[in-house]
1. Suppose you compute Cα extents along the principal axes in Å, for residues 22-85 alone for every structure in P, Q: which one lands on 56, 16, 13?
2. P, Q: which one has semi-axes √(5λ) of the Cα gyration tensor in Å, as calculated, at 27, 24, 21?
3. When helix-only ellipticity at 222 nm (-39500 (n - 2.57) for each DSSP H run of 4 or more, over all residues; to 500) is calculated, the result is -1500; to which of the structures P, Q does this value belong?
4. Work out which structure the value 0.00 belongs to, where FRET efficiency 1/(1 + (r/R0)^6) of positions 62 and 246 (r between Cβ atoms, R0 = 35 Å, to 0.05) was derived from one of P, Q.
5. For which of the structures P, Q does the calculation of distance in nm of label points 7 Å out along Cα→Cβ at positions 134 and 222 return 4.1?
Structure P
């Protein structure tokens, strides 16, 4: 079966649109992972605040050391999961979170030194608490901004996906309409009009010829060895040969003529305003044209040409008369002899 690359391209586009849906889900999932990390950071900051308060009132050195270790671990966790977390780099620079976190670390280092020196730790602990509160507020604002940005990206992505689907539907409908029209009136191999269209145009041309009292002629060409030619070639080569033959046949006639493939082995040309004398001369010129174009072809072609002109009377139709006249002439052999 002949491949329709337009249909294949549309199918691939449809698959691409379908693939965008899980991609949107993946992007949303990655954003949620980042937001989940922010939630963990806020929990660590709350834990830090409580631990700092406990440290400020603790007198036992061993317990102070334990609390300091807990604070140090929480700060390192915040630094790893929030400040140095790759998805947060852009937002951390935007909100200057690195600078704020540095102030928090410096305040903690002073608190740690105060406990090691045995001095009053209350003032140092208060400073750390102030920095923790300031950083917590910044982290909350940064997290809210990230959520809003992630949702905006998701909405835009979904909107683009919907737009692409709408565009695809439009193109599919247009393609189906064009293909329906094409297959209704065209022969898909040669590109010439088909028999159904031929009958309609022939009837309309006949009515116009009667109304305006003008001549109407018909030329038909039959490939006598069609079955033999079809068996000698594979499908692709045979269709290619028919297409080339149809091109030679169509380029010979006027733009006002209607060129059709009315049967598998039969081609026709409806020629308005052409008299019997003109159509006979045209048939001779067509024979010479085909002989010139197909003389070097490796495929032997045995054809017959018949013509007829509408004269306003007679029991035979224009097509039947052309067939009858075709039988009165000997077949024309084109291409290489067997």
Structure Q
């Protein structure tokens, strides 16, 4: 089974009339409430420094979106911890407030697609500067909003000198605790139980003071998922927490898999697809800023049994794909290698 891509993709394209989003719009967080779909999308222009912002678009059918403003709703805080970029947001909601996790860097990354894979620009500092500044390390922070138009930046959620992105909150407390997924890039080797970056999970009592240690939730097993990371906030289903994640193969192609986590203990993976459910196929997905092919969901919403999955295509466009939630969860169970799951446990 593969997710069904919308024939009208991309649903958002770069806007040459606004410099801050003239080059790319991608990797949108998604929310659905009172009949309205909202996307917080990553955006950037043609500036050499490559400052990255977040814009807002809305829709009443989930496919045709209109930008809400000609200006970003969230931007880098010049001179602050996230002075280079704010990107790849994910949304959950507690009470009447939206909680948005987002990736950031202290300096803009430069036009990274012109460099070798995963290499960004780094500023000059003296020998006393912390590693996070010298290496312009990507990290993750939390912001809170009541309307998705104005935000209070709360601050960094993860370790200061570790590249730790794909940070995702569960949408509700479980047994009195908040849970977070994250993917620390340097947590590899014998001490960490994995040869490549993996999805890890940890808990908190207050959303800010997280356990120092985390456990591996999921690491690469199939040929298409050498490196893995989380994508969309988990969605509660009768069969478990539905999580979409990405796998990166040896050619740097990004594909999407799915798993179901235990509702009462999200550190347990119940089922996990052997096969991917979304891959780069279209012109936008294979020939954007990244030429090797990237599909990267950062938002999904469920309404009337249809799961809407919003994803970035090659770091340049926003697209959407759908699936019936019951068919998808059944596929995840049917496509699981139970023998391999027992070995992993």
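1. Working: P: 56, 16, 13; Q: 38, 22, 18.
Derived from P, not from the others.
2. Working: P: 93, 20, 13; Q: 27, 24, 21.
Considering all the candidates, the number was obtained from Q.
3. Details: P: -24500; Q: -1500.
It must be structure Q, since only it matches.
4. Numbers: P: 0.00; Q: 0.95.
Going label by label, the one that fits is P.
5. Working: P: 10.2; Q: 4.1.
Label of the source structure: Q.
Laboratory data are not the source of any read-out in this text; all were calculated from the coordinates shown. Given the structure is predicted, the values throughout are model-derived calculations rather than measurements. Cβ atoms are built from the backbone, for glycine too; each structure is taken alone.
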